[in-house]
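The structures come next, written out as structure tokens.
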Structure P
Amino acid sequence: MIAAGRLMLPNGTDAVRLADAWLRIENDRIAEVGEGPPPVEPDLGGPTSYVLPGFVDAHCHLPQFDAIGADGMELLDWLAAVIFPAETRWQDATYARDMADRVASRLLTAGTTACACFATVHAEATQAAIETLAARGLRAHVGHVLMDRHAPRALTPPIAAQVESSRQLRPAGRAEVSVAPRFAISCTPELLAAAGELAAKTGRLVQTHLSENRAEVALARELFPGRSYTQVYDDFGLLSERAVLAHGVWLDDDERSLLAERGAIVAHCPTANAFLMSGDADVRTMRAAGVRVALGSDIAGGPIVSMPRVARHMLETSKRLHGRDGVIPPERLWRQITAGNADALGWPRTSRLEPGAEADLLIIEPDACERLARDRWPNELGYLLHAWQDRWIRRVVVAGRVQP
């Protein structure tokens with residue numbers, strides 16, 4: 001199968017570029033990429049099309065997609081009033097499977113072909129979500145949520161049962177299992193220790209939350225006196241190159257240094273930080289300290305599924321904090337939501353248009369008036385980012401298969 005048009009190709013290690021080019025897909029991989037006219041009539045795309053890598057969302061919550069838009073609350077009140085009831089519904093594994101299938105459709109419609117996501121404490125529902133995302137072809141880390149305090153009784157089963165259930169979960173297709181202590185304040189030291197041991201024994205990715213909200217940070221200090229929020233995770237073996245910690249809004253210099261030393265990843269969630277009034281995470285300062293950064297929608301704290309739009313909010317947050325010094329070039333933002341996020345999640349052959357990569361790609365067609373104006377765009381990548389509309393997506397290819 002041949003796809004052709006304006007291809008978004010790698011440009012060094014931290015950017016992309018556009019070129020008139022083509023690629024050939026064999027089975028689930030990109031077999032060949034060439035610049036210039038395609039060797040034969042393409043099966044996908046054409047002169048007015050763009051071919052992009054599939055988008056990667058580094059942090060979202062599958063059971064929360066129906067809870068988007070519950071406004072006016074900060075994090076802890078929002079969890080109690082909106083999110084814990086939504087997650088309790090996943091005690092019905094059939095409901096969870098059906099919802100995971102709806103969420104897969106929503107992600108693919110927005111061009112997201114890979115994600116790191118949370119399920120719930122319910123092991124049967126988590127296994128159903130893993131199998132459902134795999135059946136739809138998505139690449140995913142699916143977290144079995146662990147928590148045993150500061151949540152309803154229905155969401156805090158005994159530690160031994162949680163850990164054993166989590167241990168027994170199995171990957172399917174391109175969907176993997178991750179260890180997901182929700183955050184330190186919902187886990188006793190005993191559960192955090194068990195989570196760290198499970199991660200060490202299985203090699204699974206760790207997903208959790210860190211320093212999102214001032215009240216949350218204060219509660220963490222109360223529950224773990226004498227330790228910073230970040231140190232708590234380090235104490236229990238949960239801070240490593242295989243750890244993705246969402247938010248990082250209220251980190252101090254010592255915490256950033258510790259994150260950098262351990263190689264851990266902060267999943268920046270600018271739309272959620274704004275919606276829940278948590279504050280602005282300073283990505284520029286994180287990166288200057290050597291912290292690895294990914295980008296997530298954080299549905300449902302974040303109300304936006306579309307990763308190009310989330311990337312625009314990342315830019316706007318950076319400019320709000322740093323003015324002109326905070327401008328992030330569009331070629332870096334496009335890489336962030338494709339190969340950049342994939343690399344952070346341990347997927348070095350995902351979401352990039354190069355030989356040997358998994359064939360996850362999008363065929364997009366900007367509207368007619370925009371195509372006619374293309375020669376006048378001062379910055380083609382910038383225009384595509386800032387004018388982005390999900391309706392431009394004409395075809396989604398996942399693991400070499402064109403989605404219906």
Structure Q
Amino acid sequence: MIDATPLLWIYIGLIAAGQGLEILAEQLNAYRISRMRGRPPEALAGWIGAADLDRIERYSLDKMRFGRIRSAAGAAILVVLLWSGVLPWLVDRIAGWGNISAGLVFFGAVGALFFAADLPFDYAAVFSVEQKHGFNTRTLHTWVADTVKGAVLSATIFAALLAALLLVIRLAGPAWWIWAWSVVIAFQAALVLAYPSLIAPIFNTFTPVEDPELRRRILDMAEQAGIRIRRIDQMDASLRTRHTNAYFAGLGKTRRIVLFDSLLAAHDHDEVLSILAHEIGHLKRRHIPKQQALSAAAGFAAFAAAGVLIAWPGLYAGFGFSRPAPYVGLFLSGLLLQSLSVFLSPAAAAVSRRFEREADRYALALTGSSKGLCRALKKMARDNLTNLFPHPLYVALHYSHPPIIERLDHLGCGKPENSDEKMSKLNP
């Protein structure tokens with residue numbers, strides 16, 4: 001055990017405050033969900049019934065409670081690890097190994113500990129929470145394969161990045177943090193380029209969309225928007241989940257569209273096109289480069305703070321380390337900055353929600369009608385068991401998209417609709 005220092009208490013206080021804010025938001029969210037029990041919103045009348053509301057409530061609460069336990073367990077393990085003195089002991093054992101080798105061992109040991117600690121939670125999230133509510137389609141074999149491949153890939157990428165950062169710290173002098181920030185930006189750009197062709201195929205199979213009519217309509221819409229599409233693929237997402245999604249991959253004007261096969265199974269052509277029109281809206285409104293610029297600015301500020309913290313001897317003494325080491329400084333400064341993330345996340349989430357509203361408006365203009373997107377959003381709300389009544393504080397902390405009712409209102413499709421097809425979905 002290390003002595004309880006003021007810096008350690010400050011860090012524990014930040015962790016406790018962040019956890020407390022999360023608990024408050026979740027309790028308010030749970031109360032709001034239960035208070036609205038059995039009252040489907042007018043905008044979803046004919047799509048959401050009493051049975052659906054019950055399923056939504058149970059899924060939302062189960063996910064939230066499980067996430068709280070998982071987060072609290074991770075925070076508790078981290079605090080115990082810091083207070084135990086194990087990390088200073090490890091640093092003393094590897095002191096003569098060289099900066100890069102010692103850093104890889106140090107971060108590797110910490111990473112392996114948290115990977116092992118989180119593994120049961122990851123298993124439970126898939127085979128307990130998601131499976132209980134009918135979303136999981138993974139087999140144990142698929143989960144094990146994904147976990148192993150993900151761990152190896154993440155460890156390889158992180159080790160390469162860490163080695164580069166430690167080399168920069170050794171060679172670049174006091175301004176190392178500027179160069180380190182540049183290295184991280186370059187790594188992120190490389191991953192964006194590598195993801196569609198090198199990383200994603202490790203986990204999923206991609207094949208050309210089989211429906212020629214849908215393909216023709218997608219290409220026509222993309223041409224109307226001034227976007228060249230290189231490929232239109234469908235992904236075997238249904239092997240892992242019943243959730244639906246679609247995304248663009250690639251940079252510049254040449255893009256690749258990826259549609260979940262679960263999306264194609266659940267939505268008609270007009271709905272798929274409206275979803276893609278929304279994604280095109282992100283491209284045309286330059287949301288991706290804007291988010292990248294904001295992320296780069298935040299990263300610059302974080303590395304500037306790390307540059308100050310790593311040079312401060314009190315950082316190491318405050319956590320029980322007898323000697324400074326660059327990799328320890330990276331680790332500790334990262335912990336301190338991460339402890340502030342829960343208080344800063346509402347700003348990033350608010351920007352994201354603004355971009356989503358802009359993309360919705362663009363989709364409406366591109367397709368000339370809100371009907372397709374309205375139907376798509378209503379189906380996704382029902383099929384994905386979306387929380388219809390999130391508390392504003394919970395939205396501020398966690399929602400990258402506006403709540404579903406708000407989106408429907410902004411699109412002008414909040415009026416109730418009635419059709420035999422919708423009611424048949426409620427009573428299969």
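Where a number appears in this text, it was derived from the coordinates with a stated rule and is not lab data. Model, not experiment: these values are computed from the prediction. Cβ atoms are built from the backbone, for glycine too; each structure is taken alone.
One of P, Q was used to calculate percent of Cα pairs over 37 Å apart, giving 19; which?
P
On distance in nm of label points 7 Å out along Cα→Cβ at positions 6 and 230, which of the structures labelled P, Q is highest?
Q
With helix-only ellipticity at 222 nm (-39500 (n - 2.57) for each DSSP H run of 4 or more, over all residues; to 500) coming out at -9500, pick the structure among P, Q it was computed from.
P
Of the structures labelled P, Q, one was used to calculate relative contact order in percent (Cα under 8 Å, 6 or more apart), giving 20. Name it. Spell out each step's value before the answer.
Working: P: 20; Q: 26.
Attributed to the structure labelled P.
From P, Q, which structure was mean count of other Cβ atoms within 10 Å over residues 350-357 = 19.9 calculated on?
Numbers: P: 19.9; Q: 16.6.
Answer by label: P.
For distance in nm of label points 7 Å out along Cα→Cβ at positions 46 and 342, the calculated result is 2.7, so let me know which of P, Q that is.
Among P, Q, the structure yielding 2.7 for distance in nm of label points 7 Å out along Cα→Cβ at positions 46 and 342 is P.
Mean count of other Cβ atoms within 10 Å over residues 174-181 computed as 26.2: which structure among P, Q?
P
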